[in-house]
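Down below are the structures I want you to see.
Read the figures in this text as sums done on the coordinates, not as results from a lab. Predicted, not measured: the structure shown is a model, and the values here were computed from it. Cβ atoms are built from the backbone, for glycine too; each structure is taken alone.
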Structure 1
Amino acid sequence: MRVFRRLWPWLLLLITAVIILFFVLRRDTQAAYGTAVALCPGPDLYGYTCDSGTAFAYIDATTDTRLYSDDGVTTLDLPFPFTFYGTTYTQLQASSNGNLQFGSGNAYFGNSCMNEGPVRNMGDMIAPFWDDLDLTSFGFLEYDVVGEAPNRIFVLEWDNIPRFGEPDDRVTFAVQLFEGSQDILFLYEDVTMLEGNNGSSATIGIQSEAQGLALQFGCNQPVVANASRIRFTEPEEANADIGLETAAFPSNTASPIYAKGDIAGLLDQINLRGSAALPDMNGRWLNQSPPRTARWQWLDLTGNGQDDLLLWRASTAQYPHLTDLAIITLDEAGQYTLLHYQTLSSRSQPITRPEIAASGDLTQDSLPDAALYDAVSGQSFIITFQEDAIRLLPLPQTCRGSLGIMDANEDGLLEVVRDGCEGVNGRLLTQWNGTSFTNLP
């Protein structure tokens with residue numbers, strides 16, 4: 001007991017010293033990192049910092065992803081494992097809207113700021129210029145790999161891409177991912193625009209939604225300029241508490257359909273005034289430059305007992321990228337919502353004079369289908385509702401004559417009947433075979 005009494009002060013002193021060291025070391029460790037959500041220059045809680053990367057050269061990517069769509073995403077395999085916020089990935093999802101994601105694949109066009117936390121439903125995201133960009137008719141999303149292992153660079157470039165609704169207002173920028181350092185570099189070749197100039201309508205930064213982390217450089221502010229660079233540096237000693245053992249990968253679920261631009265305005269007017277709004281909207285589009293002409297038809301494509309609005313628009317032959325199709329339906333709350341939207345022209349095949357030529361139950365599902373026909377190109381499509389979604393199915397063969405839907409061969413099934421078809425004498429019959437449309441002999 002006497003020994004214990006003599007040792008007790010020393011034990012108490014030792015315990016006190018251990019407690020003090022614990023908090024001192026804990027404070028030092030935390031001081032090496034920042035908050036979970038941070039602004040540049042950082043650091044954030046993982047240890048990422050951001051600064052100017054002016055010493056790095058812009059690299060033109062040359063491999064086209066062939067992502068020619070608005071609000072589209074494509075999956076790319078990485079040439080080397082890349083660690084982002086402590087999780088290692090071997091592939092990424094590149095969006096037309098100026099960002100890439102690991103494990104999300106969300107093509108949503110409406111950018112949000114990261115200063116109050118990572119943006120929901122965008123996953124682990126690298127956003128050099130998250131804005132509403134449109135790859136349908138102009139620009140390219142390209143990638144490349146330069147250098148030799150273990151110092152390769154993966155380049156992803158958004159090349160001369162317009163903002164949605166502004167085909168002449170275009171941007172060029174890129175992301176470089178470094179194999180050796182695992183750093184991230186944003187490079188801006190041309191971000192001078194009439195709308196959204198220098199990032200004033202874009203989100204720029206990185207985030208990990210799964211771990212609640214973000215480091216933002218800018219949001220809806222003109223913070224980047226032509227030839228500028230931003231480097232996000234992988235910390236030499238990253239926060240060991242950050243990172244997931246298993247990388248998430250995107251599901252195959254379809255992205256929601258969002259109305260934007262003048263289609264959003266059309267929905268507002270239809271919900272306010274009903275079908276009486278359509279002639280006024282058409283007049284408004286005719287007075288635009290370049291002008292657009294709208295036509296429409298009501299048809300119960302979905303089989304819910306309510307007619308859906310099929311509206312298609314076209315401009316002059318010089319502007320085939322303005323030819324589009326919108327299908328609007330009445331939801332359970334009695335509000336008109338966008339069911340489908342699509343630009344009809346492709347880069348290889350312009351569509352300039354589309355018409356709904358006929359309708360009938362071609363797919364044998366007790367629902368009407370509509371035949372869309374372009375007399376100039378000779379292309380024909382069937383608009384059908386399958387698996388809870390609108391499909392636009394191309395018909396084989398180009399035909400520049402008339403088009404109708406009837407049971408021409410009296411087999412009890414409807415066929416698409418066309419004439420003026422290339423390489424065909426007389427009428428051409430095309431029928432649904434259960435998976436696609438094929439020409440009958």
Structure 2
Amino acid sequence: MILYDSLSKSRKEISSSKSIGIYVCGITPYDSPHLGHARAAVIFDAFVRWLRHLHREVNYIRNITDIDDKIIERSKGEDIVSFTAKYIDEYHQMASLLNCVNPDYEPRVSQHIGEIIALVKKLIELGHAYLANGSVYFSVRSFKDYGRLSGRDIDELITGTRIESEEEKKDPLDFALWKSAKAGEPSWDSPWGEGRPGWHIECSAMSMKYLGETFDIHGGGNDLVFPHHENERAQSEAATSKEFAKIWMHNGLITLNNRKMSKSEGNVLSPFTLINKFGARTLRYYLLSVRYSSPLDVSEERLFEAKSALERFETFIASVNKNSIAEADEKIISEFSSALNDDFNTSAAFSILFEAIKRGNKGTITERNAIAGAIRYCGEAVGIDFFPKEEYRDEEIEKLIGERNEARREKNFARSDEIRQELLAKGIILEDTKEGTRWRKS
């Protein structure tokens with residue numbers, strides 16, 4: 001299988017070893033998850049599923065940055081654990097609705113302070129970091145290959161990039177590995193006094209703990225290439241004198257109606273909003289319908305197109321007897337596999353399935369059954385069920401709504417939410433009105 005490597009700017013064969021280690025940068029839980037989080041979660045979930053489908057033993061690590069400047073600022077004195085817990089829960093709920101498997105490990109910064117301190121100490125001992133007023137900084141110029149991942153020149157960075165500046169730093173490019181404690185902020189004991197980790201060091205420490213000093217694939221969004229991944233690579237390779245990640249895999253970002261999605265633009269879209277309107281399966285399919293490395297523009301028009309695309313699969317599947325599907329069309333499976341093995345090109349892979357449907361609509365029942373078998377096989381490999389779900393009968397829905405109403409009266413909101421999510425997963429959307437709870441199909 002070939003992937004584009006952001007570091008070498010070339011296509012590289014992934015390791016032929018049976019075991020594959022993957023580290024993906026996860027969320028910083030200071031707010032509810034947005035559509036960019038959903039895309040990254042779905043892309044790397046489908047990628048891991050595909051590797052496992054190829055009989056690779058994948059060790060999939062996705063971290064949570066539960067100590068961060070934004071979290072401290074937003075929590076306004078609230079206990080950090082309880083503040084971040086609600087957003088972590090929302091993220092997990094979103095991932096579950098989008099049919100994402102859990103990572104093998106989901107390490108949190110707050111649970112790995114010891115590993116972080118040990119790595120910072122090593123960098124100081126090797127002359128790559130220095131202490132200043134209780135904080136520790138990485139000396140960027142001590143790492144000669146700095147800037148290669150992002151394609152940036154160190155001298156140009158000083159004049160062309162806005163850099164956070166602290167008077168105690170020796171060089172404006174240097175970044176914090178350990179920050180000295182401030183009043184009211186969470187802090188831990190360290191050889192340099194009370195403090196907390198800087199942003200980048202956490203991922204180096206946690207990835208090394210679970211995957212070793214060199215591992216196969218490091219993933220994340222394009223927005224993390226600089227400064228996060230550039231700094232992460234610098235400090236890791238400075239500490240070990242070894243290659244950190246063999247391949248850097250970055251997913252493209254999301255725009256909304258051809259405009260950048262950002263809080264300043266006021267157009268950050270919740271994945272839950274789209275799941276409620278279009279269904280989780282439609283959103284998962286849409287997030288995979290464009291190649292992972294390309295930008296993805298989201299609009300209602302495109303989501304309706306994605307919903308229609310899934311309906312084309314369902315219409316075709318309805319034309320065959322699902323109980324009589326036996327042999328899958330191996331040619332389709334081979335072409336689908338070739339597309340995914342070529343830099344995980346999901347767009348090309350889905351196009352192969354649509355072409356197969358066109359042929360099947362003109363073919364014999366035997367040919368249609370074989371195509372349906374291939375579609376089921378390929379969909380399962382990337383976590384999409386192209387076969388129509390068995391629907392709840394109306395009386396079953398009403399029974400669950402009644403149970404949910406009773407739970408709400410008893411203030412058992414956990415059970416109430418559980419029933420809502422159970423129905424949502426089956427394509428049933430609930431709407432609470434003054435007249436009572438109404439339901440509709442997504």
Distance in nm of label points 7 Å out along Cα→Cβ at positions 81 and 417 gets 6.5 when computed on, of labels 1, 2, structure 1
Identity of the structure behind 17 (criterion: relative contact order in percent (Cα under 8 Å, 6 or more apart), calculated), options 1, 2:
2
Could you tell me which structure in 1, 2 was used to calculate helix-only ellipticity at 222 nm (-39500 (n - 2.57) for each DSSP H run of 4 or more, over all residues; to 500) as -14000?
2
